[in-house]
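So, here come the structures, one by one.
Just so it is clear, none of the values below were taken in a lab; they were calculated from the coordinates. This one's a predicted model, so the numbers in the text were calculated from it and none came from an experiment. Cβ atoms are built from the backbone, for glycine too; each structure is taken alone.
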Structure I
Amino acid sequence: MKKVSIISLGCPKNTVDSEKILGLLGDAGYVISAVPEESDFVIINTCAFIQPAVYESRKIISDFIRRKRRNNFKLIVTGCLSSRDYDSLSTMKEIDAIIGLYRISQLPKIFSDIVSGKRVCIKSHSYIKNYCAIPRLISTAPYAYLKITEGCDNHCSYCTIPLIRGPLVSFSEKEILKEAEDLFLTGVKEIIIIGHDTTSYGKEKGRSYLPDLVKQIAKIGFPWIRLMYLHPSGITDDLLELISENKQVCKYLDVPLQHVHPLILRKMNRPVVDYKKLIEKIRKSVPGITLRTTFIVGFPGETEGIFDELIQFIKDIRFERLGAFTYYPERGTKAFLMDKQVPISIKKNRLSMLLNVQKSISKEIANSFRDKIIEVIIEKKDRTHFSGRSQMDAPDIDWSVKVHGEANIGNIVKVRIARTLPYTLSGFICN
C-alpha cells in the first residue's frame, strides 16, 4: 500500500486542512506515515500570511526537493503559498503537483494522475462544497479545531488573507454541528472554534450568528469550548452574555486589536474605537475573563510618540495573554505602497521593548496564581510530569501547566499551583 506524509505549516486553519487531507487519503486506502523518507508521497501544506511564513515554506520546499533526489517520493505542494506564488512554484519542475487551496477534495484522483506520470498544477479559488463533511484524522487530541468560515471580508490594509483565501464564506450550521458531533464521539474534550474572523459567521445573511452557533455546539456536551480570532467589532452583548453564563465556554477571548492609535487604526482599515472602554465592558460583563490580543509594531506612520502610546496602553490594560510581531510590507496590500515606512531596525527594537513590557506583566500575573487551584486539561506525559493547559490558555500560543500526579491524557483535573514562571505554571493534582 502507498504511504503518504504531510508537513503542515502555519495556523490552526491550516491544521484543519491538513487533517482533512489525511482523512481523505486514509479513506482512499493510503497509509499515513510520520517518516517522509519512507513515503511514496510527501505533501507540504504551506503558509504564506507574512514574509517569514513565505520564507519558511520556500525553505522547506527546497529541503524536500533535495530529499526527493535521494528517496524518490512524489512531492505535492498545497496551502496558501500555492495560491500566493502559484506562477513561481509552477516553474519548479521537481514539484510533482501544485494544488490550489480548494482542490484538496480531489487529491485521491490527483495522486492517480501523478502515478501515471502526469504533472498536476491546479490553481483554484472555488470553495470546497461540504467542507465540514470531509473526513478528518485528528492530530491534536484531546482538543480539536472546528473551522466555521473560510476567507475574509474585512480587508485590513496590511493583510494578504483576502488575496489568498478570497471573500468570506460561512459553512452550513447543519454541517458544522455534524462535524462537531463526530469530534465529540471520538473523545475530543475541548473544541476550539476558528475562522479568519469567527465573529463574521453568518454575516452574509446580515448579522453574526456566532452566539447562536455556539449555543448549539454547547448542547453536544464538550466540557470546554474556546473562541479564537474574534474581530473587535463583533464583540456583541449577546456573545458576552453567552460566555458569562455558559460554563462550557471558556472565559477566554482572543481579540487581535493590532494597534490602538486612531491614526494607525485608520491606515490599517481597523475599527477606530476606544479600546479601553471595550475592554472595560468585556471584563465587567465576564468577570475573571482572560483576554488575549495581538499587536503589530512598526506600521507605516508609527512614530516614536505613537509607539509610546501603545506601550502605555499595554501597561494600563495588563492583558493576560499577548502576542506581537513587526509589520511586514506585503505585495498586493494597500499598506505596501504607504509612505513613512519604518526601518527594520526600529521595528525590531520596538518589538523587543513591547515583549519585555509584557513579560514583566506576565510574571506578575503568573505569581498571582501561586497556591491557587485551577482546572487543567492533560495533553501529554513527559518523563517526570504531565503537561497541559488551563482555560486561560489556547494551544501553542499561550502558557502551559506542568502537572505532577496521576492522570490520563484528556483528563480535566484540578491542580494546585506551587511554582510560577512568566509563561509556565507548575503544580500538583488535588485529590
Structure II
Amino acid sequence: MIEINKPRFFYGWYIVLAGFVGNVVAGGIQSFTFGVIYPAMSDALGWGRGAVSIGLALRPLGAAFMGPVVGPLIDKFGAKWLMFFSAIIGGIATIAVAEVTQIWQFYVVYGIAGALTFTGVGDLVATAVIPKWFIRRRGRALGLATMGNPVAGMIIAPMLAFVVFEFGWQLGWWLLGLLILFLGTPAALLMRRQPEDFGLQPDGDTDSLEQSDGQGEIRKTAPVEIQWTARESVQTLTFWLLLLAFTVGLTAVGGVVLHEYAFLTERGLSSPVAAAVLSTHAVGAALARLIWGGLADRFPIRYVMSAIFFCSAFGLAILLLSSSVPFAFLFAAVYGLSVGGTGVVQPTIWANYFGRGFIGAIRGITMPAQLISVAAGPVMAGVLYDVTGGYTLPYQIFFVTLVIGGIIMIFTRQPEKS
C-alpha cells in the first residue's frame, strides 16, 4: 500500500506562478503586442515593414546565442537572479525604444530588450525550471505557466491598441517597459532551482512517499525518470527529428501572429474588429495550454504534437479561404486553440524524452535553430509583403510548414537508452 503525505502546498506551484508572470512579461513585447504597435511606428518613422520585422527577428536571434550559455547555468545555479536582472535591463531597454529615430537604433535597443526578456524572463526560464519540479503533472504545470504569453495578447494587446491609437506609439513602449519592470522583478524572487534542494521530490511527492515491500518493511521511493546528458541526447535520431519538426513547424508561429493584425485591416476589417480577432486568437491560445497540456500527460506525446500542427494548418486554411468577419473569428478560434499548444507540448516532449536533469542544457542547444526559424517567419512575411503587396503568399508558405512539421512528428519516437 502506498501512502503519500504531502505538504499543505507544494512549492512547485509558486514556480509555475513565476513562470506564468514571466511569460506575461515576455509576451508583453513579443508577438501579440508587437503586431499592434509596429504598423503605427513604421508609418510614423517611414520604415518598411520588412525592415521593422528584422527588429523583431533580432529578439530570438539574440536569445539563440544566449541559450547555449544560459541553459547549463540554469541547471547548475537556478534562474532567480538571471530573471531578476533580465527584467530590469529588459524593461529599461523597452522604454528606450520610444526614443529611437533611426532603424539601427531600433535594432540595437529592441534586440537587447527582446533577447533578455525572451531568454532571461520568459520561455527558456519556464521551460528549463518547471520540468525539474514536475514529472506526472508536467504537461499541466507547463500549460499553466505558458498561458502567460497569450494572456499578454488577451489583456495587454487591446490596452496597447487603445494607448497607441489615442496617445501614440511612444507611450505604448513606455507602458510595455513599465509592465516588465513591475511584474518581472517580483516574479523572479519566487524562482528556485529544483525540489531536491529543499528535501522535496517532483510533483510534491516528498521523501514521505512510502511503499510496502510486502514483508512488513516500508521503503522510500521517488519518481524515476531516465536522464540523458546533452551530449548523449544529440547522438540520438530522436533529437534531430524533434529539432527538424520544430524548426520547420514553428516558422509559422511567429510569422502569423506578428502580421495578423495588419493582414486583417488590409483585408477590410476595421481596427477594433482586427484587435478583437487578435484577442480571440489569444483567448484560444490560453485555453489551448490547458487542453493540450492535459492531453500530453495522458496520450503519446508525439501524436499530440502532430495533431497541434495539423489543426493549426486547418485554422490557417480558413483564413486563406476568406477574411470576412465571421471567417476571421472562426480562424482565430481554431488557430488559437491549436497553435497555443506548441508553447506547452514542445517543452514537455523534450523533458519527457530526455529527462529533467540536463533539460536546461538540452533546451539551450536546441534554441539557436528553433529561434532562427521563429525569427525567419516574420521577416519572410514582411519582405514578401513589400515585394508582392500582400500577405497571401507568406501565409500559404506557413500552411505548408505546419503540415510538414506534423508529418515529421508522427515518426518521432521516444529514444531508448542502453
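For volume of the Cα convex hull per residue in Å³, the calculated result is 129, so let me know which of I, II that is. Computing volume of the Cα convex hull per residue in Å³ on every structure in I, II gives 129 only for II. If distance in nm of label points 7 Å out along Cα→Cβ at positions 134 and 406 computes to 4.4, which of I, II did it come from? Clearly, the read-out refers to I.
One of I, II was used to compute FRET efficiency 1/(1 + (r/R0)^6) of positions 94 and 382 (r between Cβ atoms, R0 = 35 Å, to 0.05), and the result was 0.35. Which label is that? Derived from the structure labelled I. I have 10, 37, 32, 17, 4, 0 for P(r) over Cα pairs in 10 Å bins from 0, in percent, for residues 182-333 alone, calculated from one of the structures I, II. Which structure is it? Only structure I yields this read-out.
Comparing FRET efficiency 1/(1 + (r/R0)^6) of positions 246 and 262 (r between Cβ atoms, R0 = 41 Å, to 0.05) across I, II, which structure shows the greatest value? Comparing I, II, the top value of FRET efficiency 1/(1 + (r/R0)^6) of positions 246 and 262 (r between Cβ atoms, R0 = 41 Å, to 0.05) belongs to II. To test your reading of the models, identify which of I, II gives 28 for relative contact order in percent (Cα under 8 Å, 6 or more apart) when calculated. Derived from the structure labelled II. Can you tell which of I, II yields -10500 when helix-only ellipticity at 222 nm (-39500 (n - 2.57) for each DSSP H run of 4 or more, over all residues; to 500) is derived from it? Working through the options, I get structure I.
The greatest value of distance in nm of label points 7 Å out along Cα→Cβ at positions 46 and 190 among structures I, II is that of II. Upon calculation of mean projected area of the Cα convex hull in nm², for residues 62-157 alone from the atomic coordinates, which of the structures I, II produces 8.6? Here the read-out was taken from I.
For the structures shown (I, II), Cα Rg over 2.2 N^0.38 Å, for residues 102-141 alone is largest in II.
0.65 is what came out when FRET efficiency 1/(1 + (r/R0)^6) of positions 22 and 366 (r between Cβ atoms, R0 = 41 Å, to 0.05) was calculated for one structure; which of I, II is it? It traces back to I.
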